[in-house]
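Once you scroll down, you'll see the structures, which are given as structure tokens.
Every number here is computed from the coordinates shown, using simple stated rules; none is lab data. Everything numeric in this text was worked out from a predicted model, so none of it was measured. Cβ atoms are built from the backbone, for glycine too; each structure is taken alone.
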Structure I
Amino acid sequence: MLDIHVGESKDSAAKASPLFQIDVSLHAKIFARIGFDDSKFPKLSKMRDYYSDAMFIAEEQHELMKEIDETMKRFIDDASVIKVLQTFRSTCEVALKTDKAVFCFAD
């Protein structure tokens, strides 16, 4: 599972329980549909390797949320992916309001 955390630092985020998880099959489905084009999805592309950690600082989160919104448009027919993407977007909103980063940790 790809564990999604919010925190002031990587260490503090890693010590907390994940807010949610993305399993490998959903991750693969998302990136199969959006591709690996860094120019179209520069923020989400940081997550393309399921087994590598990714971090999104507060300054990146507006753009990340736009990319999530664009990705959701491509999954109108898939409720399971939409649910994960909505949760991810909500997590970004919380992080932004509290001036924290979003961390994705591969386990």
Structure II
Amino acid sequence: MGASQKRLKPILDLVRGRKVDDALNQLNLLPSPWAKTVAKVVASAASNAENNMLMNRDNLRIVHISADNAKSIKRFRPRARGRIGKIVKRSSHVMVVVDEDEDRS
């Protein structure tokens, strides 16, 4: 994902531990452009759990969600007096773990 870990952390903290449908609603209401991308990742994880593991989508809860550093793209910008300035474009990997929520009745 093209966002840095620092930009994704507040978004991920907001949906950690929520039910998948509640998390998707919350992510779609956020103004951040990266919230839409995180929503796609969460929807993909829920779809994989539903199709591959035969879990019920209504009971899915986000157990773990994190962003780890990925490869950074390094660029250089010319500065005054023949010097250069480094530009580091950071990216990250987002990992989502969903599991069925047990009924507590």
Could you tell me which structure in I, II was used to calculate relative contact order in percent (Cα under 8 Å, 6 or more apart) as 43?
I
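Tell me which structure, out of I, II, gives -12500 once helix-only ellipticity at 222 nm (-39500 (n - 2.57) for each DSSP H run of 4 or more, over all residues; to 500) is calculated.
Working: I: -14500; II: -12500.
Computed on structure II.
Upon calculation of distance in nm of label points 7 Å out along Cα→Cβ at positions 23 and 87 from the atomic coordinates, which of the structures I, II produces 1.1? Don't skip to the answer; put the middle values down first.
On the way: I: 1.1; II: 3.4.
The read-out was computed on structure I.
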If Rg and Dmax of the Cα atoms in Å is calculated for I, II, the one returning 12.7, 37 is structure I
